[in-house]
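Pasting the structures here.
Only the coordinates and a few stated rules stand behind these numbers; no lab work does. Small disclaimer: the values here were computed from a predicted structure and weren't measured. Cβ atoms are built from the backbone, for glycine too; each structure is taken alone.
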Structure P
Amino acid sequence: MKIKVLIVSGQPQRFLDELDLARSLVKHSSSMSVCFFISDNVYHKYYDIIENIEFNVVNNLNIKCKTRRKNINLNLNMKKIFFSLVPCGLKNKIIDLIRYIRSSKFYTKKLFSQEDEIISKLYSSYLFAKDIVSKHDFNVMFVNGDRHLGIEPVFLKISKELNITSIIPYLVDYSDEERIFFNNPETKYVTPDLFISNYVKKSQKEFIHTSARGYYYYRHPVASALKKFGVLTSDPFVMGKGKSDILCLNNNYYADQYIEKGVDERKIKVVGDISYDTLYQAYIKKNDIASMVISKYHLDRKKKTVIIALPQLGEHHILPWDRHWEEVRFILSSVSKLEVNVLVSLHPRMIRSDYQFIELEFGCHILEERLANVIVVADLFVATYSSTVVWAVLCGINSAVLDFYDLGYNMYDFLNSIIKIKDKQYLIKGLKSGLIDNRDFSEDWFNLSKEDVFDGNTISRYVNLISEVSSK
C-alpha cells in the first residue's frame, strides 16, 4: 500500500521548491503517492505550470476575476507613493496617529467585525478543505509553517482532527525575529488611556506572548480569531512553536538554536536541504562542470571565476528601482576591475530580460543554469544574505556577503569563513582578499553538519521520515 502525502501549497514563493520536493519523493520511492492542495494565489502565479502538473490536485481550481487584486495593488502603490513624498519624521507621526485611531474606542465595532469576518472565512475554508482531505486518507501533510495566515491555519486544524502528521519541510531559512522586524510589524503596543478600546487593552494583555520589542506579530483581530479557531502558536517569532508535528532543519547548529528558543526537541528532525542533493552531485563532478561552463560561456581558463548572486533590492522593495539599478552597476563595475571571469546568477523572481544589458555593459555572463548546478566552478561567490551562501561554504568556496544595505541580519554570524563587507569603500579590497585567501572551513563545516547532511541523501532522509511517521 502506498504512503499518501499531501503538499499544501499556499505561498507562491515556495511552490517551485514544493514541486521539486514532490518530484524527488516519487522519483526516489515508488511507495510514495503525492497530491497537492493549491491556493488561489499560487494558482494565479503558476497557472501555466499547474495546468500541466503531473500530480493530482485535490481541489478544483479556476482563474477568478483579478479586478480586486489589481485594485488592491493600486491602493498599495498609491500608499507607497504618498509616504515616499512625506518627510520621514512626519511619516512616522502619521503612522502613529493612524495606529492610535485604529486602537481607539471609535474603532471597537470595526475590530469585532474584522474578527468575526476572519473566523467566518477560516471555518468556511476549513469545512471545504476537510471534506476534500477526509476522502483521501493521507498519511502525511506538508505545510509551509505553523504561524502564517492564508490556508495554513485551516490545514493545521485538519491535520490534528484527522490525525495526519504535519511536517514543515526545510525549503528556506525561516525568518527569525531580526528579519521579521526588518519588514516592520504593523501592530504596535499602545499605552492604554481613556480613548483606547477595551478590545485592544484586553488583546494586548491576552496575547502578550505573541509580541516582541513592543510590537505584536498579528493584528489583534487575527490573534483572537486564531485562538478561537484553535491554532494560535505559542510564539510566532519562532517557527515550530505552533500546531505542527515536525519541524525539519538543515543542520544541528540550527537545531540547537531552536531547542534553546523553546521548540520541543522531539519534533525537530535534521534532514538537510533538498537543494543539497543537486549541489552534491555537482560537487563530485566539479571538473566536468567547470569544463562545460568554461566552454559554454567562453571564459578565460587563466582567470579566476567569480559568481555573483545579484541582490533583489528592487524586487523585495528594499530600495526604489532607480537605486536598485545603481547598486547593480556599482557591484558589477567593482568586480569588473578584478580581471576575473564574471558569472551572474539571477533569482527566479528576477526577470532575465530586465538584466540582459549587464552582459554588454560589464562583459559578464548571466547563467542559464540553476545556481546549485554550477556554483562549484566559482573561486569566489558574492551575494547578500541568502541560503546560497551556505552552498558555497559547504563546497569550500570563499564567499563574500555584501552587508551595506542596512539589513541588520545576523543569520550567518556563526559562519567564520564568510567575508562580510559592510562598507562600499572596502568592496574591492574584500573581494581581492576572497580571491587569494585560503580560508579555514573546518568549524563552519561542523556547524553546518556537513558530514551528516551533505551527502546526496537528503531526499532519502525525507522518505525515511515519512515512512517512520506513517507506520505509527
Structure Q
Amino acid sequence: MIRKIVTIGILIGLFQAGISYAGPYAILVREKTMAIPQWATVVDTLRARHDGDVLVYKGYRELRDELKKLAPSHICIVAEPLDVKDYFVAGMHRLFRVLDDDPYGDAIWGIVTGYTPEDALRMVRVGNFRVRKILSGTVAGKAWLPYVQEGVSTAEGEYGKMWVKTPDGTIVDGLECPRDRTEFLVNQLNSSAFDMFITSGHGTEHTWQLHYPYPDEEGFFRSRGGQVYGDPFEGPDLEIHSTNPKIYFGLGNCYIGRAWGMDCMAFAWMHSGGACMYTGYMIPEGKNSYQLGGMPAYFFVQDRCTWPEAFYLNNQALLFDLENETPGVPAIPQERFISEQNGAVLYGDPGLDVRVEPVGKPLYEKNLSITWGAQRDTVTVKIRMNEEGTPGFTSKWGNRHPIVLLPFRARETKIERTDAYDAVVTDNFVLMYVWKKGDPPLGKGEEREVVFTKEKD
C-alpha cells in the first residue's frame, strides 16, 4: 500500500536556466525508513526544498501506477545505505522507463543515501553550486580542462604526466607530478578547492587503483568505515578529509558505484570526501560501457546541463543508439545488453542545480518556441551551432546527440517536419539525430530543427 503525504503538482519554469520541471518532484521512501526520525528529516527537507510529493512504499514495484498518475519530472529515492543494492538500482532504471508508452526514461532521478543519515541530510541541504575547478586522476580529464576555469589532470598510464589550467586560462603541458600520485592527490583533495574529482582505471567497491593497467609503483585509494584514504606505494595511509561539496565521477572504473556493504567507496566519499554527487558503475566497466561516457558532453562541451540532467540525457542517447545502431556504437552482446542499460548510478539530489561555470559558449544554442492553436499547439525545437563541431556520437567518452528537455509535458505528439536524420519526441524531451560518424562537421551558424504538434494542455 502506498501512502501519499502530499499530492501537489507544480510547474517550475526554468527552461532557459537549463532546469526542466515539466511536472512534480517525487520523493520515494520505504515505510520502514520513513519511521526513523533522522531519515524522515531528510525526506522533509527535500519536500520543503522542492515542494515534493512523498510516496511511502513497502515494495518499489507497487510504485508504478502512482508514478504514472503523478508524472514527475524528477524522482528522488531516499534510502538507507544497506537498502541500496545493485538489483534495487537496476530495478529503478527499469521502473522509470515504463511510466508511459515510449521506451525512454520518464524522469531525472537520483538516490539520496549516506553512511549516516547526517550525510544524506548534508547532501540535500547543500546549496546550488558551480563547477569551476576540477581534479582528475585520469588522462581523460585533460580533454575537459578547456571548459573549466581551473583544473589539474594527471595520467594513470604514464608516470609523472600532468596538465594544469591556471586561473588566467592557460593550459600548461609537460608538468611533472610525483611518480606515485597518491599523496599528491590526497593533498589536492584535502585543500577542499576542487569542485569535481574524476577517476578511471581498475576499481572495486572498496578500491581505486591509481596506475593502469597494473599497480606498479603507485598506490590505491581505499575505503573503510566511512573513511576514504590513500594507501601509497610506500609509507603510511593518508586520510582524505575534504569538506567542500563536490561531484565524484567514476568515469571508467568497475564497481566503484556499487554500494556493497558499509565499507564501500560511495559511502566513504559521501562521509569524508565531501561528495554530494557520486556517479559510477555498479558493474564491470569495459569496451561496451557507455552509460556514463557521454555525461561530460552534456555537462562541459556541447550543453550546459546540470549533473543529474547529464546523467539522464546520456542514458536516453544510449537507448537511442542501441535501438538505431548509430554508426560507431558497437553492437552489445545480448548477455551484456540489459546490464549495460542499468549498470550505473547517480547518488544525490536530482533537483540540485550543479553545473559548470562556463568559460565560453557551448557547442550549440538551443531554442524552443510554441505557436498556440485552437486544437493543437505547434512546437519548434532548434539548435544553432556556435562553432564548427560534431553534435552526435563521436566515441565512448565523446559527444552525443543534442537533446532538449521540455518545460512542459507534451501529450499526443506528432512530428510534422525535421531536417535531422531522425528525431525522437517524447513527453519530456526532444532528441535530434543530426550528425553521424563519416559526416563532415556542422559549420558555425548551421541550424537543425524539429517541428511537432501536441495536444493542448
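Remarks
- For -0.23 (log10 I(q)/I(0) by the Debye sum over Cα atoms at q = 0.09 Å⁻¹, for residues 278-405 alone, calculated) the corresponding structure among P, Q: P
- Which of P, Q yields 14.2 [mean projected area of the Cα convex hull in nm², for residues 198-381 alone, calculated]: Q
- When percent of Cα pairs over 43 Å apart is calculated for each of structures P, Q, structure P gives the greatest result.
- helix-only ellipticity at 222 nm (-39500 (n - 2.57) for each DSSP H run of 4 or more, over all residues; to 500) from the coordinates reads -5500; which among P, Q: Q
- Given 18.9 for mean count of other Cβ atoms within 10 Å over residues 30-37, calculated: source structure among P, Q: P
- Given 17, 10, 7 for semi-axes √(5λ) of the Cα gyration tensor in Å, for residues 134-173 alone, calculated: source structure among P, Q: Q
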